[in-house]
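Trainee: In what follows, structures are represented as structure tokens.
Only the coordinates and a few stated rules stand behind these numbers; no lab work does. Only a predicted model underlies this, so the values are computations on that prediction, with no experimental measurement involved. Cβ atoms are built from the backbone, for glycine too; each structure is taken alone.
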Structure 1
Amino acid sequence: MNGSLTELSFTVSGHISRPIGEVYEAVADPEQLSKYFTTGGARGRLEPGTEVTWDFHDFPGAFPVRVVAADPPTRIVISWDGDGTTSEDGTTTTTFEFEPVDDGARTLVTIRESSWKPTSTGAKNAFGNCQGWTGMLAALKVWVEHGINLREGFYK
């Protein structure tokens, strides 16, 4: 290996104090996702081979999300278009992994995103998405554990 940077990627994770099935459903189910993350609405369940849309009131404009894989209740893989990606088709890939911990009382959620070029545009988009997925994890935790929409009024 020559040591040169060829792709930017990141991983964020956090513990949710609910069983794995409940946490997985809060991500896969568009009705729940719309209540704490896709504040402009999510249309379509995250199931393999489907294309859904996500919209955000604070960042308007619905965009397509392709579901590459889904293995309930442990894994969801999605992709969507991005500017500054390394993939030939101009997409990024995001993987959600759900792992039971503490005898199933809690769930470790890990989100990995990859395929960003090590350029100014790639770095800006990777850092922005890293912030977004970290915010999503915090919002997911508060929603699933307490029924509170953390994003309401947060960005605007």
Structure 2
Amino acid sequence: MRPDSARNGMRDWLDSYAGDHQHPTNQRLHEMCVPLILWSAIALLWTLPVPALLGRPGFWSVGAQVLAFAWYWKHSRRLGGAMFVAFVLLDLLTAWLFGTLGPSALRWSAVAVFALAWVGQFVGHAIEGRRPSFLTDLSYLLVGPAWLMDKLLRRLGLGEEPA
């Protein structure tokens, strides 16, 4: 499903994603695993070598986040802004871990977290009895974090953005 309107489309994507995640155990697993997958992807990209001419460690990761942020912002200013804050916090954590652990240990830690978190999500989908949403549309790889952020914002009393 590819929504027509960017603004209304995000709600359609979130509702469709929610429909694939009805079982409480699957929801809890996704609440744990999606942020871990997001962090591990950021950390893995952070450890990619960067030519000195281009910048410093984290260059590729931040570049990917800029593209993801642009997608979020296009579809929802509210979620785009919230995901920007999440990206900044994850970047600060990752930069600290990179400096503390070094690139090799950070890379292997991120690989382990990535693998375990995906196993957790697939267990959740087995319990749910539904295939993961991203198997029908790769955009759902971006919708998952937005779905969690939307849930968090609603809990904080920051519901829907104005139409």
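Trainee: For which of the structures 1, 2 does the calculation of FRET efficiency 1/(1 + (r/R0)^6) of positions 92 and 148 (r between Cβ atoms, R0 = 30 Å, to 0.05) return 0.95? Walk me through the numbers on the way to the answer.
Mentor: Working: 1: 0.55; 2: 0.95.
Only one of 1, 2 returns 0.95 for FRET efficiency 1/(1 + (r/R0)^6) of positions 92 and 148 (r between Cβ atoms, R0 = 30 Å, to 0.05), namely 2.
Trainee: Now for a separate question. A value of 1.1 was computed for distance in nm of label points 7 Å out along Cα→Cβ at positions 44 and 60; which of 1, 2 is the source structure?
Mentor: The structure behind it is 2.
Trainee: Thinking of 1, 2, which structure, once mean count of other Cβ atoms within 10 Å over residues 20-27 is computed, gives back 15.5?
Mentor: So the calculation was done on 2.
Trainee: Have a look at 1, 2 and say which one yields -9000 for helix-only ellipticity at 222 nm (-39500 (n - 2.57) for each DSSP H run of 4 or more, over all residues; to 500), as calculated.
Mentor: 1
Trainee: Using the calculated result 28 for relative contact order in percent (Cα under 8 Å, 6 or more apart), pick out the matching structure from 1, 2.
Mentor: The correct label is 1.
Trainee: A further question follows. Figure out for me which of the structures 1, 2 the number 11, 39, 37, 11, 2 belongs to, where P(r) over Cα pairs in 10 Å bins from 0, in percent was derived from the coordinates.
Mentor: It was calculated from structure 1.
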